[in-house]
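Visitor: Listed after this line are the structures, all set down as structure tokens.
Quick note: the coordinates plus some simple rules give every number you see, no bench work behind them. A quick note: this is a predicted structure, and the numbers were derived from the prediction, not measured. Cβ atoms are built from the backbone, for glycine too; each structure is taken alone.
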Structure I
Amino acid sequence: DALGGIVGLFVNTLVLRTDTSGNPSFQELLNRVRKVNLAAYEHQDLPFERLVEVLNPRRSRARHPLFQIMLAFQNTPEPELELSGLKSDIEIRSVGAAKFDLTIELREHRKADGTPAGIGGFLEYSTDLFERNTVQTLAERLVRLLDSAADDPDQPIGRLDILLPAERENML
């Protein structure tokens, strides 16, 4: 309440858990995620710090108390700054240190007419835990997983293809 009159950008983190039990189809998994997200949004005004205080999880300097991976999906229109004689662009820069073990930040892109133009993003990771090649492989696997899910959303999640062609060949 004390911050109610302050103007600025405040992002409240929602901690979400996904139930993958029973090897649901990707479509069913999306429905589960939707239900959890909608329930969480009903309480999104609760400050994250207050949630940590109430839950009082076991503290460790080795990891975040409630989650290790953050997924941020930015789908709001990019703001446009128009100043006479100047051109401006939004540029997201790393602060040089990862806040979490792994952060996946995605942004929806649109054409001038408003139609979808794809999704781009970046990964930020703790170099104490991951090597660059490992994170690169993880990103490639995520894209494969999403492609496989989009091709057949009724397929059980345990059967979605995540292996890269070279990995499959090595295993076989």
Structure II
Amino acid sequence: MELLSYESLIRRLKELDEEASLRFDSADRLSLIIVGGSALILMEYISRATHDIDAMEASQQLQDLLQDYDINMNVQTYTDNFPYNYLDRVEPLPIKGKIIDFYTASLEDIVIAKLHSYRDKDFEDVCSPQVLEALDWEKLHFIATSDDEAKASSMNEFRHGEFLSRFQEYEERYRP
């Protein structure tokens, strides 16, 4: 599997859109919500490459095509890492699809999901200078601490407590 840079991610998504437009003769727009490192790359906050594209949501019609384009829906297993209302904050990507509208979770929601992870790569991503500078720290704090957001999606109190501890350390160290 090749490593995907910004350019190859864009190319891959455009190829998916092209194939979808040939397969589906529909006036309905399809959607794909990208998360994780691939979202941060596409948002131009980090410059590393990735092995795949993590998608949290995709139109049903696209499901059979995703694997051919290294789009991974297994991230849905970690849905509790994403704040409860993350769909309210998705952001469109500037990719003009013929049939697919491409989105990412908000930067703040991605940071929260990555802080739930204990992988070094995820922590490095959220500590990049571009991410730290672009964050809306007030929004991040609200989403992380509100009962209706990160807490509402947590599997249990213990897991939420672990996240809050990690978030507080991150905020104390990096918030301007």
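Visitor: Given a value of 102 for volume of the Cα convex hull per residue in Å³, for residues 18-113 alone, point me to the structure among I, II it was derived from.
Guide: Going label by label, the one that fits is II.
Visitor: If helix-only ellipticity at 222 nm (-39500 (n - 2.57) for each DSSP H run of 4 or more, over all residues; to 500) computes to -13500, which of I, II did it come from?
Guide: It must be structure II, since only it matches.
Visitor: Figure out for me which of the structures I, II the number -0.56, -0.68 belongs to, where log10 I(q)/I(0) by the Debye sum over Cα atoms at q = 0.10, 0.11 Å⁻¹ was derived from the coordinates.
Guide: Attributed to the structure labelled I.
Visitor: Kindly point out which one of I, II the value 25.8 was derived from, the read-out being mean count of other Cβ atoms within 10 Å over residues 34-41.
Guide: II
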